[in-house]
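Below you'll find the structures, each written out as structure tokens.
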Structure 1
Amino acid sequence: MFSEMTEDFLAKEFAVMVPQLQELEKYFFELVAYGNVSDVTEFLENNPKFNVNAVDFQGVTALHIAVRDRNLPMVEYLLSHPEIDPGDAHLHAIRENEIKIAIVILNKLNELSPGLEYAGVTQSTDFPNEATPLAVAAQCGHFEMINVLRNRHHGLPKPHLPSCICEECKSERERYDVLTIEKMRLFTYKAIANPAFICQTVDDPILEAFNLSYELKKTGTFVREFYSEYKRLAENVSQFATDLIDCARSADEVEVILKRSTGFSHSYKFLYPRLLFALHNKQRSFVAHPNIQQLITSKWIDGWHEWISMDTWMKCLFVLMRIFMLPVMLVVVLVAPNSKRSKFWQSPVNKFISSTASYLVFLLFVFLQSNMDKSEQLRGPPNNAYVWILIIYMMSFSWELIRISIIHGPKRFFAGPWYWFEMIMIFLFILTFLYWITAALDVRINGQLELERKYWNRYDPTLIAEGIYCLATIMAFLKLLYICQLDYHLGPLQLSLGQMIKDVVKFIILFSIIIFAFTAGTCRLYQYYEDMVQIDDESKIKTQQINSFVNFSATLKTLFWAIFCMSPIESADVIIENLPGESENETIINQHTFTEIIGYIAFAGFTFISVIVILNMLIACMSNTMTKITENVIVEWTFGRTEAYVDFMLTTTLPPPFNIIPTYVGIQPIVEYLKVWLKPTPDKRARWHPHYCFYIETLTEENDSDFSMVMGQLVQRYFRKKDKQVEENEAEKLTREIIELRNLLRDALTTI
């Protein structure tokens, strides 16, 4: 008996310290929960020393119970008690969306201390430290509650980025620990990212959603510990912008939204600046939404609906026919730029057709030059007209890239993988031309024009030019993949290929570390045995040492081909030449067994790690990537196709190589920029920025009544749609409960 009492005492001694209600306090809580104010009044009058702020083990007070039960008279009575401490009860009322109760508690806080209602709470069991009323209301998405609090001058400042080093952030880091700061930042972001708060604080919710999404992604990459939370928030904000555009009911409403230039005024004079901003911020779901795509597709064909009705073979035939129309296009655009035919060729889909046709001609000349007979080739550059055609094409391609860079700005331009691909391709062709020039100068200075190829120096400029031209040709033909992304069937496959190449690039880093580690350890292990030959005394069979681990380059080559199982298993054998024996005809064969064992262990270890482990990890990763892309393939492909659409919308009417010829449409932006630069107007200034290059800045604020009206309608439809979804969910829940109750009653009646 004594031992049991001792155990009970020790259990209480070392238990977690939480508040426990006494019997009288439990009775008081029951009275408050019952909801009769007179009973509570009588209880407190009979117990004048009773602690009205008593809390249970969950930190709940009587005031919390009254707020939870939405009992306004009880809340008012408890607040009238002179010793009442409201604590975080106002936050509970705000979370429950009880506006009247919240206002009563906020007024009580102001009576206790002026301005106390704006302060954040501390030591709350339900809310984090420094949680403010507006933050709770915004996070819960209570539209009317947010409006009431903002009318009471409540504010919610946006948190600083984790990388900020301003004085305010320095002071905050001195007052709080790192975890508290990050929790407060995440709590605030959850509040300001709520659609109800966004719609009441800004006049352009879509722009705010884009900016918040970008900011949340940036914060998540900096604070990796909360990356998943920030990523989820960014996706929710992006989805809010998508849901808003989903509420549009006509193409005119979508067009009003996309024509808004606020937030992206530094861009080229494009018809839909908001679309460029969405592409710049990688808002895939927004760009891929059917409402957006319907408008972009309409702008893409520009009234030429026959193009959509054509089948694939007819479209290919049309592209081939356009090859012969390119000279005619040049004449018409130069002579009559405003004619009906010229306007027809200025449509984006016709720009695409013309560019594709011209590029096919370029590939033809590239192939003809690559397929030249080299059996009787002389030293120096090729002596044919193809070279000059390729030079003209490279000039036009270079000018096209420069123009696109000026339009998009270097920041967006260098973020595009296809732009990098084309820059590298152009660089290789230009490098080929430079080596051809070097070869021509070498022949002129040193002669030996007809020297046979086998006598050429290993670094002869002609040989180097041929090798670089080979790589340039491969890249030129690979650019056809860019055209494939516009096709509904080939586009998703091209997208999957690109994502898998990214996986390979990531794993190349692991492969590089592993192969360098084994190469560094074994590069000179077999150096002494290089080129040794061992002869068997009986069969006279010669065995030569394989140059596997004799130097760095040989070891690297052996291990690299071992990844593809193409290195011989004898690569780790140690071959020692025959040693003289006791007699003249006798030889001794020595074995360096330990060295050979180390070589085999290193070779087998590398093969196991690289081939069995890393290679299979790469295959699994690529399979996972394929699965992810398949789940969201339409959105990803549509986003990439829209980027291609925009590029063709921004290109000139005449494709390369005709684009180097000045036209009215091509020089008009330059003339407009120079005009504003030389003579600025009150509302426009010619600007230059390293990120955005040359652009015309609009100084006056954009005041579009149509945009305000359309945005207001979208917001109304959005919240009405959300309310209907909630009502439908509640109705479904109620229906399920009724069915369950009916089944219970039926079972009960059948058992009687």
Structure 2
Amino acid sequence: MQRNLGEKDFNLPQYYNNRELSWLDFNYRVLQEAKDKNNPLLEQLNFISIFSSNLDEFFMVRVAGLQDQVKLGYNKPENKSQLTPLQQLKQIKIKNKKNVELQYMRYNELVDELRQYHVEIVKPEELPESLLPQLQSEFTKDILPTLTPLGIDAYHPFPKLNNKSLNIFVDIDTEDAINSAIVQIPSLIPRFWSLNQGEKQYIIMVEDIITYFINDLFTGYEVLNTFTFRITRNADLTIHEDGAEDLLIEIERFLKERKSGTAVRLEVDGRHATNEDILWIMNQLEVQDEDVYFLNGPLDLTMLFDLVGHLSHKLNHLTYNKYVPQLPRDLGNENIFDVALKQDIFFHHPYESFEPIVDFIREAADDPNTIAIKQTLYRVSKDSPIINSLKVAAEKGKQVTVLVELKARFDEENNVHWARMLEDAGCHVIYGMTHLKTHSKISLVVKRINNTLTSFVHLGTGNYNDKTANIYTDMGLITTDKEIAEDAIKFFNYLSGYSVKPIYNKLIVAPFDIRDVFLERIECEIRAHRQHGNGHIIMKMNSLTDKDIILQLFKASCAGVKVQLIIRGICCLKPGVPGISENIEVVSIIGRFLEHSRIYYFHNNGDEKIYLSSADAMTRNMIKRVEILFPIESKSIAKRLLDYLQLQLSDNQKGRYQDQYGNYHYINNSASPLNSQAYLMKEATECGLEFKNEITQPLGLPVNSKHSWFSKIRNSFKK
């Protein structure tokens, strides 16, 4: 692709956001939800926890990778913002230090707010004296037996501490000298204890309990000082697929290595630590000043997930109102296979229930007319009902082929477990392609109907995970389209056997093909705009990093095409830059549900092209993964998708727009507040009530299942 178009140089770094810094901006938007008073108090705490969980993974993978590059002397700038690995690490520390300070400031504010609900997070010395005997008893019975103090001296070297574990550093006066020890807190004991007195509930962190009773571990010596610290290790290790006779064994070896990768971050409870001890730990771990974070509160705030779960039993009014996913509008109360024979069925989770997808596999497993089931699995829940149905199908003699992606980061152990279990049940288990992750979401059910084989295909934007389907927004399609069915058969045969890459009828499959189609469709939009003046592109995805696609979008903007991007996370493109991206707008929506669906719309002078996909417009998805982009050919589903995109672009409550400098801002329009997720929950609930009424209506009375929700908001809200 030509990178210097006309007199404009689209490669100038000021037109781009650095990938890692853009991700930190996304995580800051997550943190903003912890300050949004429209979110209930306990949900605000949950967003602080999500911020921490996100940050752990960011350090284990992205920061670890940059540190490795620096250690190897690699100083080549990346291809967009032109920052070297060392420059990126320095800017990450500046931006992230500010974010973490804001996180702990907000955490401490919320802890204070909890007091009005008779919940106090305290240290043992702050408890009423009458509760100390109970705490002593619980420490002696439930905590002390699990602890092993590790002395550090000439005979006891610095221990190999696990990734993300909590540790207490202890200075002890042993008369002859001041010695040190480390107490590692086992991950399998509760992170906090709860004690009640009257109306009040006291929450005490386990590290504070251990610290309070620390002398019980060092009988006969004086403990001078203690503080808590935590190490994050490099988890972005290499899986050696070449020469691995059994990929399962190689993955298991890799998982053991992950626990003891090099340290990439040291977190310290800065309220009690001494500089001398910190310097000594830094030296032992070989971490630098920029790798150390001093925190004003308890470490590892991912524990707030569990705390919110604990508190929500009595304080459920401080959580979101319960939402029950509804019957899918395209399905209602009918049988999924009967409807699929007549029309394509569209699903929008979690507004619409994921249960029909679970039933799709379960009913296929039970039906004696089912001949074969084929499915890809990337991430599934711990007790997945889909896995159980696949086992049942195999045990009943059906041909079951399952591609389990063993390289799904941080789900490797779970997927190894499922792979062995499926193999034991008689399923044909395949592990995908060497050096590529299979990220596609596709299922194929082949049935004999009236002595003819009929294929039912499910394609989706999200995982076959019944748990995350309740909190991630995703979309799916079930179709009996013969060309897509043929493509699905080719796809699974290509993955399981030996064949050249197939030529597909309608499915577009990465690596490479999806990017080629995007570039071609954007080029077509440019040509159509020059001829008709109505060019319009809308793309919704998790992240945008691929430079070839960004360059093509710049070219479209310069040609006058209207480009609207809905990007939850990383966006390496800066919109609104005069003469470069002035016709591009970028919105990020962070709300109750994780925005996870990928939708790609091209106006094409009225002959609209709209696709759903498992893939983001990221280089890794384009060239390092097996992904599927699939067309939406039903006019009614296409209209529904376009209305949905317009709804999200109009969100002025949870949407933040990026300016030409890469900064995100809330929309200052309170006259007609619109929260797209809340609107869709309300709309789905109304649709679900119609289906319930339909069951109770006398036969012959029609029920209006046509929905004009977008026309209603269009009249009441103008952007």
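Among candidates 1, 2, the computation of Kirkwood radius over Cα pairs in Å, for residues 601-648 alone that gave 12.0 used structure 2. Which structure, out of 1, 2, was helix-only ellipticity at 222 nm (-39500 (n - 2.57) for each DSSP H run of 4 or more, over all residues; to 500) calculated from, if the result is -21000? Traced to structure 1. Please state which of the structures 1, 2 yields 2, 9, 13, 16, 16, 13, 11, 9, 6, 3, 1, 0, 0 when P(r) over Cα pairs in 10 Å bins from 0, in percent is computed from it. This value belongs to structure 1.
Taking distance in nm of label points 7 Å out along Cα→Cβ at positions 113 and 217 as the criterion, the top-ranked structure out of 1, 2 is 1, with the highest value.
Identify which of structures 1, 2 gives the largest calculated value of distance in nm of label points 7 Å out along Cα→Cβ at positions 281 and 353. Before the final figure, lay out each step's value.
Details: 1: 3.7; 2: 4.9.
When distance in nm of label points 7 Å out along Cα→Cβ at positions 281 and 353 is computed for each of 1, 2, structure 2 gives the biggest number.
Just so you know, all these numbers are worked out from the coordinates, no wet-lab data involved. Keep in mind it's a predicted model, so treat the numbers as computed, not measured. Cβ atoms are built from the backbone, for glycine too; each structure is taken alone.
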